[in-house]
Structures are given as structure tokens and as C-alpha cells.
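Only the coordinates and a few stated rules stand behind these numbers; no lab work does. Treat the numbers as computed from the prediction; the structure is a model and nothing was measured. Cβ atoms are built from the backbone, for glycine too; each structure is taken alone.
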Structure 1
Amino acid sequence: MSSEREPVAVIGTGYVGLVTAAGFAELGHEVHCVDIDATKIESLSRGQVPIYEPGLAETIAAHRARLHFGTELAPALERARLLFVAVGTPPTYSGDADLSAVHAVVDSLPDSDSHSLVMKSTVPVGTGTIIRRILDQRGRTGFAYVSCPEFLKEGTALEDFRHPDRIVVGDRGDWAGEAVVDLYAPLHAPVVRTDINSAEMIKMAANAFLATKISFINEIANVCEETGADVLEVARGMGLDRRIGDKFLAPGIGYGGSCFPKDVSALKQLAGNTGYHFQLLTAVIEVNELQKRRVIAKLQKHLGSLVGKRVALLGLAFKANTDDMREASSLVLSARLQADGAQVVAYDPIAENEARKLMGGVEFASSAMAAVTGADAIVIVTEWPEFAVLDWNAVAQAAGGRTVIDGRNFLDPETVRGAGFVYEGIGR
């Protein structure tokens with residue numbers, strides 16, 4: 001059997017698990033997906049994909065014959081030796097990662113000298129060591145372990161799988177590490193083969209650095225507002241420096257999603273648990289939280305008291321091309337607006353169903369035009385493409401006020417101003 005097409009198992013069918021499964025199926029592998037959520041497995045078995053990710057449903061449909069879904073691990077163990085773990089590791093109240101789902105997988109493993117866990121879930125440094133100790137204590141010494149962190153961005157996750165910047169493989173120099181390297185060989189990506197602890201740290205450090213870059217440009221944007229500089233010009237000039245690069249230099253209302261907030265907090269907590277105070281990450285987190293709230297101050301500057309004011313939020317997901325509402329800026333904005341007495345109406349083309357589960361007291365509109373009708377102010381929260389082509393003259397006729405806060409610097413300011421609005425971006 002060719003190693004490039006050997007069967008694999010994926011445990012967990014969330015964003016990472018489904019994209020990983022679809023990607024391997026596309027490469028020609030039989031993929032056995034396992035999840036404890038029977039309802040989700042039933043939906044996937046019927047061809048219904050429970051999350052929104054561009055191209056994912058189509059890829060799963062195209063390679064449906066190679067994708068198998070079930071709730072039991074045993075059938076997957078019979079057919080696949082590499083078990084990719086892609087279960088959730090959400091933050092706890094302390095900021096540590098909740099590894100209960102990971103440990104549930106470990107608890108379900110039999111002894112075997114021909115299988116390996118391949119950790120895709122983002123876990124704290126040292127998790128692999130702990131799992132190795134647990135397996136050894138339970139007499140499962142033959143079970144191998146590999147750390148292979150994911151670097152998938154929601155909205156472009158399939159392309160990230162197909163064209164990765166690098167493949168990180170942390171192992172003990174055994175057959176399992178070699179097997180994972182061989183598995184990814186068709187993607188022709190640079191491979192970082194290292195120890196398990198370093199592989200775990202690469203993932204956390206990369207996300208922490210990118211979050212730091214976002215908070216830094218947001219701080220620069222805030223200073224630009226005070227000094228009359230244009231942060232977009234500043235970011236353009238900075239990004240041309242090859243030592244800096246232009247990625248993640250887009251100022252806005254803060255980062256969110258399933259990775260950056262969780263991983264930054266987890267790394268800060270991990271450092272604290274060792275007795276080291278990670279001052280930089282403390283500042284990154286504080287800047288990000290304050291950035292979400294600056295929109296309120298901008299609205300108050302133009303509207304005065306927000307009591308009774310109708311504010312339209314355009315976009316709710318933490319970024320475009322996803323329905324993920326985890327740590328979305330819209331959650332903070334809607335809560336603060338309502339606390340200040342405002343009426344909040346919101347529209348998102350994809351994430352409404354998820355948003356309804358998390359946002360109370362919000363009126364959900366069926367379209368962008370419906371949302372802005374009668375609004376005293378409009379806030380661009382998510383950079384959905386349809387907002388860039390809004391007819392702002394028509395918006396002006398429908399809206400009750402003339403204030404637009406562009407939280408993503410996504411709109412053309414002159415077009416918006418030409419329709420009679422007061423336009424305010426971030427750092428401009």
C-alpha cells in the first residue's frame with residue numbers, strides 16, 4: 001500500500017477536522033472521521049456540512065466516496081494507523097486550554113504498536129509529554145505520538161491545506177513521524193522536523209506573534225487619529241519592508257475567532273504557570289479588548305447619548321467568509337451598545353444562525369438595506385464583499401442618520417461622504 005494513499009482517521013469534525021479530512025480525501029486517501037456528536041455525524045453522512053467554509057461542501061461532495069463518518073473509534077483503528085486529533089481545546093476561566101476532549105480520546109485508546117496519535121488540536125507546550133506519560137502508565141507503550149499543528153485560516157482553510165507555508169512534525173524520530181512526513185509529501189511544502197515540545201510551541205508562538213502584529217497596527221492607528229496621519233499609508237510603507245511584510249497590518253476593531261484569543265491567553269497562562277510574566281502578551285490582549293470598545297466612543301462623538309439611538313451593525317462573524325462567531329467583535333459591540341441604551345439591528349449574510357445563539361436583544365435584519373433603514377448610525381463590523389458595493393445614495397435615503405463607522409477601513413470614504421454621510425474609519 002502506498003504511503004501517499006494510506007487510510008487515515010480524523011477525530012473531531014469541526015473546522016480543522018473537516019478541512020483536514022476533505023484535504024486528505026482530495027489527495028486520494030480513505031478518511032475515517034469520528035465524532036461523539038451523533039447528530040453531526042448523521043448530517044455529514046447525508047452530505048450536509050454543518051459549518052461554512054468556502055469550497056468545503058463542494059470538496060466533501062466531490063470526494064464523498066472516500067469519506068466515512070462514525071461515532072465509534074474502533075472501526076477507524078481497524079483501517080488507519082494515523083489518528084489525527086482535531087478536537088476542541090477552548091479556554092477555561094483561568095485562561096488555560098481545556099484538554100478534556102483530548103484526554104477523552106487518549107482514554108479511549110487500546111494498546112498498539114502500529115498506531116499513532118497525530119495532534120492537530122492546538123495544545124499547550126508539554127501536552128505531548130503528559131500524554132506520553134499517561135499512555136506509558138496505562139501499559140500502552142507501543143502507541144506512538146506526533147505533534148503536527150495546523151495553520152489553517154478560516155475563510156481560506158482549504159487553500160491553506162493545499163498550499164501550506166510549512167508542515168511542522170514533532171516526534172521522537174520513529175516510524176510515526178516519518179509516516180506523517182510522507183503523508184504530506186504530495187503538497188511539496190517545507191517540512192520542519194523537530195521535537196514535540198518545539199512543535200507545540202511553534203503553533204502557539206506563531207499565533208501570538210500575528211496577534212501582536214494586529215494589536216501593534218491598531219495602536220499605530222490610534223496614534224494616527226491623534227496626529228493626522230493615515231494608518232493605511234503607514235501600513236503600506238511598513239509592509240514593503242521585507243523584514244516586516246504586509247500581512248496582518250490591517251487596522252480594525254480587534255482580532256477574534258477560535259485561534260488568536262484562545263492561543264494568546266493560553267501562552268500567557270502557560271508562561272505564568274512556569275513563573276514567567278509575559279508582559280508583551282498582557283499588553284496585546286489589553287489593546288485588543290480596548291480596540292473593540294473604541295467604536296462606542298466614536299459613536300458617542302457623533303451621536304451624543306446613545307439612549308434610544310438605532311445602530312446598525314453590518315457583519316457579525318469575526319471575519320468574512322466564515323460563520324464563526326467565537327470572540328467576534330460584534331458580541332462586545334452589541335452588548336455595550338445595549339448597555340448604553342441603544343437599539344441594535346444587525347445583518348450578516350452567513351453567520352446569523354450562529355449569532356442568534358449568542359446575541360440577545362438584537363433585531364436581525366434580512367438584508368443590509370433592511371438593517372440600515374431608519375438607523376441613526378451604521379457600523380461596518382465584518383468586511384463582507386457585498387458591503388463594498390452598497391448603493392450609498394440609496395442607503396442615505398433609507399437611513400435616519402448620517403454617521404458611518406467603518407471598523408475595517410473597507411469602504412471608499414469619498415463614496416460614502418459623497419452620499420452625505422460623516423465617515424470615520426480606523427486610524428484615518
Structure 2
Amino acid sequence: MRVAAHRARLALSPAEVVKSDNQAHAARTMWNLLHAWWQMMPKDKRTLTNADAAIRHAREDIDFLAVLPAQAAQAVLKTYFQAWKNCWDGRADTPNFKGRIRTVMSVDIPQGRDLNIIRVHRRWGMVNLPKIGRVRFRWTKNLPVGARANVENRITGARLVKDALGWHIAFRIQILEAEPAPRQGPDVGIDVGVTMPIVLSNGETYEHDEWLTGKEQAKLLHLEQRAARRKQHRRPGEHTSRRLHHTYDQIAGLRAKAKHRAIDWQHKTTTAIARAYGAVVVEALTIANMIKSAKGTVDRPGRNVAQRSGLNRSISGEAWGRTVTMLTYKTARHGGTLHKVPAPGTSQRCSACGFTTPGSRESQAVFVCKNPDCGWSGNADHNAARNVLHLYRMGLALIPAAGRAVARRAKRVKPATAR
């Protein structure tokens with residue numbers, strides 16, 4: 001049994017957008033009221049039953065909270081208690097108040113049977129949203145509805161999420177799948193980069209164009225310059241004007257469009273790799289250290305700060321961590337495995353002779369071995385991908401965090417004495 005998610009764009013009227021916004025604000029307010037109630041009550045009174053009674057009284061006394069469906073309010077309650085459980089187990093930080101600006105606007109629909117999804121057109125479907133009505137959504141994937149729905153394959157719920165491009169609906173789908181057989185495909189090493197996003201050890205490359213077209217990039221630059229000019233005329237402590245807010249919304253919309261295109265390319269690329277290979281090997285990169293600021297301090301200022309800032313933006317734009325995350329669950333879904341090897345030395349070592357000589361990487365794209373007995377030359381990213389695969393075949397793959405914890409516990413267990 002596998003639980004998947006599918007996100008689709010909603011086509012809401014202005015009145016429906018206002019209703020959705022009000023429900024999202026009510027859900028955020030419900031969370032904040034629960035947090036205030038939690039801090040006020042004694043420890044022995046912090047129970048799910050008492051909290052449920054508190055939110056029921058709040059929905060009766062405050063008209064603003066009544067716009068939130070009852071099941072959505074119960075979902076907020078369950079999410080809040082789960083957040084405390086995650087905190088106690090060490091998986092998350094302490095729950096806190098949700099601010100109006102920093103919080104993603106969302107509303108949970110826990111019951112899938114309330115959605116009543118039908119397909120009315122090749123491109124559009126209809127869904128029922130509590131206290132909003134029947135709305136259209138973009139049909140981009142066959143969903144288990146109607147004759148396709150059964151006990152094993154069905155939609156168990158959904159969540160309304162708003163970003164810079166508007167409101168979307170994320171369906172929670174339960175799918176019954178057989179355990180995949182181990183894939184016997186070839187092994188492949190992967191090197192990720194900035195100029196060449198993904199290079200495989202067999203020489204295959206995956207590239208992409210700019211996420212925004214030329215006109216969109218020019219528009220984004222124009223909007224950023226306009227926002228900077230309008231921000232200069234704002235006095236300290238003065239509220240942001242509606243024009244500046246509108247400009248910020250346009251900038252956020254273009255950036256969200258670029259992010260959606262990047263995620264779409266990553267999904268298609270990682271799916272193709274997971275289907276073709278049995279063992280996928282990547283570098284264990286510490287991306288947070290790679291994109292650390294190079295400004296330095298007043299006493300020790302950094303060097304090449306502007307160039308390093310551009311490189312950091314390029315690395316962040318490629319989202320290498322998200323690519324590895326996608327490969328992790330997609331290889332497992334297709335019966336393959338993903339392994340990580342140590343990253344140091346993979347770009348300086350010659351994949352032909354195995355020697356590491358200084359100055360072999362002449363540029364970002366060209367690698368020339370300085371060993372007199374070798375002299376191999378080729379693409380630098382291809383060379384690094386071959387080294388990544390070589391480390392895996394030599395048995396130098398890193399143990400995942402869960403595996404290391406199990407190994408440490410096994411070492412602490414004393415062997416049983418013979419009787």
C-alpha cells in the first residue's frame with residue numbers, strides 16, 4: 001500500500017477565492033488559539049478531549065471561525081497534537097504561533113468521500129469543496145474516481161494550498177501496489193553541476209533551458225527595479241503601499257512559475273533514471289556548506305564575494321538535494337537502490353589511471369590528466385561521474401543514517417556468554 005499525492009490547479013471565481021482565503025485565515029487563527037490554550041492549561045488538562053471541547057466553544061462564540069468546516073477544524077487539532085509528538089520524539093522543533101505573512105495558507109479536507117470528483121472534460125474536472133461549492137480543477141492525471149475507485153485505490157482526502165500562482169488542491173491518493181522485484185539493470189554514477197545539471201557515468205547528460213523565457217526574465221528585472229524604486233520613497237515605519245504589494249505579488253508569481261518548471265523537469269528526469277538503472281550512485285554533498293556566504297567578517301573580509309554569490313545562487317537554483325530526494329523514493333519504487341559515496345576527490349581524480357594530480361581540471365568543463373603515463377582528457381563532469389561509480393564498486397558507499405544507528409546499537413550489545 002502506497003500513499004501518493006497529486007497537485008492540481010483550481011479555477012476559482014473571485015468570490016470563491018475570498019471564501020478560500022477566509023477559511024485559511026480561520027485555520028491559522030484556530031492553530032494560534034490552540035497554542036494559547038495549550039500554554040494556559042495545566043499539564044494534566046492538556047488532553048485531546050479538552051482541546052476538542054475548547055475549539056467547539058470557540059466556533060460557537062467567534063463568527064469568524066465558523067467559516068471553517070468542522071472537519072477542517074478537527075484536522076487542525078490533530079495536526080497540532082501531532083506537532084507536539086514530533087517535538088517530543090526529536091523530529092521537529094517546538095510548535096509556535098503562526099504569523100499571517102510567513103505561514104502558507106492552507107485548508108485540510110480530511111474526508112475523501114466529501115469531494116465527489118468527476119471528470120467533465122479532457123482538461124478539467126469538478127470537485128466539491130466544503131462551504132465553497134463545486135469548482136473546477138486542472139485534470140492532468142487519471143485519478144481513482146468513479147469506476148476506478150475501490151477499497152485499495154481511492155482518494156482519502158485533500159488539502160487546499162495557496163502559493164504565488166493561486167489556489168491549488170493536493171489530493172491524497174491510496175494505491176495498492178505489489179512489492180517491486182529487485183531491478184537487475186546496470187549501475188550508474190551521477191555527477192551534478194551548474195553548467196551541466198546531471199551527467200551520468202556512461203556519458204549521458206540531462207540539460208535544461210532557463211526556467212524563464214527571455215521576455216519573462218526582462219519582466220522580472222523590470223519589476224525588481226520598480227519595487228526597489230518604490231521602496232526608496234517609503235518612509236521608515238510607513239505601511240507598504242498597494243502598488244508595491246502588487247509588484248511584490250507579480251515578482252513572486254514569476255519566481256513560482258520558474259520553480260514549478262524546475263520541479264517538473266526534475267520529476268521527469270529522475271523518473272527516467274530510476275526506470276533505466278538498477279543502482280544509482282550519487283555524491284554525499286553537504287550543500288549547506290557549499291552555499292555558505294563568502295562575505296567573511298570586518299577583520300577578515302572574504303575574497304571574490306560577488307563571484308561566490310553568483311555560484312551560490314546557481315547551486316541553490318539547481319536544487320541538488322531535491323533531485324537526490326526524488327531519486328531515493330523513485331528508485332525504491334522501481335526496485336532499484338540509491339547509494340551515496342564520499343564526495344572529496346571525485347573531481348580531481350583521473351577515472352582512467354586513478355591518480356590525483358594537481359591542476360588536472362583545467363576548467364569547469366575540461367579534465368586533462370597530468371600523469372605522464374596517462375594523459376587522458378575528457379569532460380570534467382563525466383570524469384567525476386565515473387569516479388563516483390568507481391567508489392561504489394570499491395565498496396566505499398556510505399551507510400545511511402538509519403543503518404549507522406542500527407550498527408551502533410549492535411556494537412553496544414554484549415555477546416551472550418557460552419554456557
Structure 3
Amino acid sequence: MTFSRLLLGAAAIAISAAAHADPVYVKAGTLIDPVTGKVSKDAALVIDAGKVIAAGTQRATKVPKGATVIDLGGETVMPGFIDMHTHLTGDAETGPYESLGLSDERMAITGVKNARRTLLAGFTTVRNVGAESYGDVALRDAINDGEVPGPRMFVSGPPVGITGGHCSDINLLPSEYRLEGEGVANGPWEMRAKVRENIKYGVDLIKTCSTGGVFSKGTSLGAAQGTLEELTAAVEEAHARGLKVASHAHGTVGIRNAILAGVDTVEHASILDADTIELAKERGVYFSMDIYNTEYTLAEGEKNGVLAESLEKEKSISKIQRDSFTAAHKAGVKMVFGSDSGVYPHGDNPNQFSRMVQFGMTPIQAITAATATSAEALGKAGLLGCLDVGCAADLVAVTGDPLKDISLLENVNFIMKDGHVYKQGGAIIAEPK
């Protein structure tokens with residue numbers, strides 16, 4: 001696609017966000033309600049001011065006077081998807097050293113491109129867990145103001161963590177450059193100060209790291225990062241202000257430390273044992289496990305400039321993480337959909353659905369993880385990830401039955417966010433019809 005066509009597409013989507021003057025009546029051939037697990041035939045939804053105001057069968061639900069009718073009689077309709085682990089301001093194709101040459105402004109513009117791609121893949125809500133210089137805060141605000149198209153965003157800004165840590169520091173250059181990440185904090189009081197700083201600049205949640213990571217130079221996946229006291233201080237400070245906390249954690253000790261500190265979600269959760277799984281269940285912690293992106297990293301990482309060290313770490317952890325996903329799901333841990341997009345190309349987020357099914361979930365469980373359960377983890381149950389009266393009018397639709405073939409979700413035909421149609425009949429549209 002040429003740059004001019006990309007701009008035209010973005011402009012068309014922006015136009016589609018103009019408010020409806022009249023209600024919208026959606027006819028669904030099949031409707032999947034992930035909150036109840038119920039599948040309904042010949043369903044209808046009435047939408048006004050971006051919310052569902054009536055739901056039922058087509059026979060029992062009248063078409064309001066002056067309503068725009070959208071006939072999805074041959075489609076399966078679900079709530080818009082939620083991805084709980086994205087990095088919209090970064091691209092997988094940009095290698096670690098190349099990324100050092102990108103300005104904050106350039107990364108923010110990259111976020112505009114990737115927000116559009118993510119929305120057009122059917123993800124009407126995302127949680128962005130890590131962005132330099134509050135680029136995700138700016139992107140969220142531009143989307144909310146209707147200036148650029150994209151999903152509803154909940155953002156963390158710069159992650160908070162220790163010197164040399166995976167998510168907070170920059171370990172690529174030698175010491176003479178004196179390069180330090182903007183989220184670096186050591187000790188409980190510095191942790192609290194960084195959390196306060198992020199809140200000051202408008203974040204929706206706090207991201208921290210309690211182990212090393214695949215894509216950070218010189219960190220170990222199994223090694224804990226930050227003491228329990230430091231992690232607890234960050235969580236207490238965030239919770240006192242009503243913000244949730246997500247902690248990146250691969251190794252067992254770091255996962256346990258994060259749970260004991262009181263985090264709300266554990267990202268990756270790669271190396272689990274039975275005791276840690278049980279602890280997560282007891283504390284009601286959600287796991288966000290990215291079990292698709294390893295395939296992209298191992299196939300394309302070297303070409304993209306990923307460090308040899310990172311590729312070795314990815315090889316070492318991929319099967320372990322997938323086995324942990326199976327064990328955690330089987331044990332009944334609450335699981336959300338988290339893809340880690342940005343590690344692989346944005347817009348390919350739906351590819352994870354089939355892996356969630358491959359490694360233990362039923363199709364309805366995978367859909368629920370990406371809708372109702374993720375909304376619950378955000379503190380937005382009954383508002384997002386649902387199709388009841390009062391829910392946001394976020395809808396996606398596909399041809400066929402995704403409960404028989406989950407891969408159908410990789411190609412959604414219809415996308416509505418807040419009552420505005422962005423895609424219909426598989427085509428991007430300029431205005432709702």
C-alpha cells in the first residue's frame with residue numbers, strides 16, 4: 001500500500017467516527033455472548049449514543065423509528081476483542097540498535113499507524129504496556145478526541161523498574177554513553193516516586209518487571225528483578241490511586257514475588273509450578289500469556305536484527321511457556337488475551353486465538369478470554385467485552401462458525417466501535433451504512 005493510500009484509509013476511518021444522529025439496529029444471524037457462553041440465533045441489538053440500549057431476538061426487538069438497519073444475518077457476531085498486552089509505538093521489524101535512532105515523535109507516529117491496523121483486525125480495546133515519553137498517552141488522547149482511528153486504549157507510559165532491568169532500562173550501549181531508561185527506580189521510595197510521576201502524566205495503569213526478558217540485553221528470564229519490598233511499594237502506590245498494576249515475569253520466583261506484592265496481572269508467566277499456579281488462583285491474579293509470537297520471532301527475528309542472545313532465550317522458553325499456559329488454564333487460573341504485539345506485526349493479533357485453542361482452551365473460552373475476562377481484568381466488566389444493555393457498542397462479525405473453526409477470527413468482516421462502523425462486508429468504509 002502506498003503512503004497516499006494509507007492516508008486515505010486513515011481519513012476514511014476518521015470520517016466514520018462522526019456521531020450517529022439516529023439509533024442503529026443490528027440483525028445478527030448468530031450472536032455469541034461470552035459473558036454467559038450462550039449462542040443465539042436471529043438476534044438483534046439496538047444501539048444509540050455508542051451503547052447497547054436493547055438486546056433480544058429479532059422477533060421481540062422492534063426497529064426504532066428512523067434507525068439505520070445493519071443486516072448481519074449471515075454472520076456470527078461477538079463483542080469487539082480486547083488485547084491486554086500491546087506495544088503500539090514499536091514495530092517488530094525495527095531491530096534493537098536501530099530503535100535507538102528513533103525519536104519519541106517518530107515512535108508516536110508509528111503508534112498512529114499501528115493503532116489503525118489493530119482496530120481493523122477487530123481489536124476495539126487494547127492495553128498498551130510500555131511506551132517511551134508517554135507516547136501511548138498522547139495516542140490514547142488523539143483516538144479519544146477522534147483525531148486518528150484506533151482502539152480504545154488503557155496505557156502505562158514508561159515501565160517502572162530497577163537499574164539494568166528488562167522493562168525500565170536501556171542496556172544496549174556501553175557505560176560511557178550513560179544512557180538510562182526514564183522508568184528506572186531503585187528502592188521502595190524511588191518506586192513510589194516513579195509511580196507518582198507516571199500518574200501525574202496521565203497513565204491508566206502501572207507496568208513493572210519482576211524478571212528479565214527475552215528482548216533485553218544481559219537479563220536472565222529466570223532471575224528475579226526488584227525485591228518484594230520494591231514491588232510491593234509500587235503496587236501500594238498505584239492501588240492507592242485506583243490504578244491496576246501489570247508485571248512482566250518469566251521466572252517462577254519473579255512471578256511469585258509479583259503475586260505476593262499484589263499485582264493485578266502477570267505478563268508472560270512462562271515458568272510456572274503447581275504452587276505458583278495455586279497462589280495465582282488464591283489471589284485472583286490474571287495471567288496474560290503471549291503464546292503465538294514465539295513463532296514469528298524464531299522465523300523472522302534474525303532478519304529483523306534481533307540479538308542472538310534474545311533468539312536463544314526465545315528458543316529456551318517457548319515450549320515451557322506453552323506448557324505453563326496449558327497447566328494454568330487446566331487449573332482454573334483466570335486468563336486474558338495478551339499478544340505482545342510489537343514483538344510481531346500489529347494487526348496479526350488474532351493469530352493467537354488458534355494457539356490458545358491448540359494449547360488447551362475451547363474456542364468459546366478463547367473468545368471469552370479476549371472479551372469478558374479481559375474486561376473484568378480492566379475493571380470494566382459490564383461495560384466492555386459484552387453485548388448486554390449498557391455495554392459499549394463494540395462488535396465484530398465473521399462468516400461461519402468460530403466455535404468450530406477459531407481461525408475464522410483472523411479475518412473479521414465487520415467492525416464497530418462505540419457504535420461507529422469501521423469495516424463492513426470485509427471492506428473499510430468511509431461512513432456507517
Exercise. Could you tell me which structure in 1, 2, 3 was used to calculate mean count of other Cβ atoms within 10 Å over residues 79-86 as 14.9?
Key: 2
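Identify which of structures 1, 2, 3 gives the largest calculated value of mean count of other Cβ atoms within 10 Å over residues 135-142.
3
One of 1, 2, 3 was used to compute log10 I(q)/I(0) by the Debye sum over Cα atoms at q = 0.07 Å⁻¹, and the answer was -0.50. Which one was it?
Of the options listed, only 2 reproduces it.
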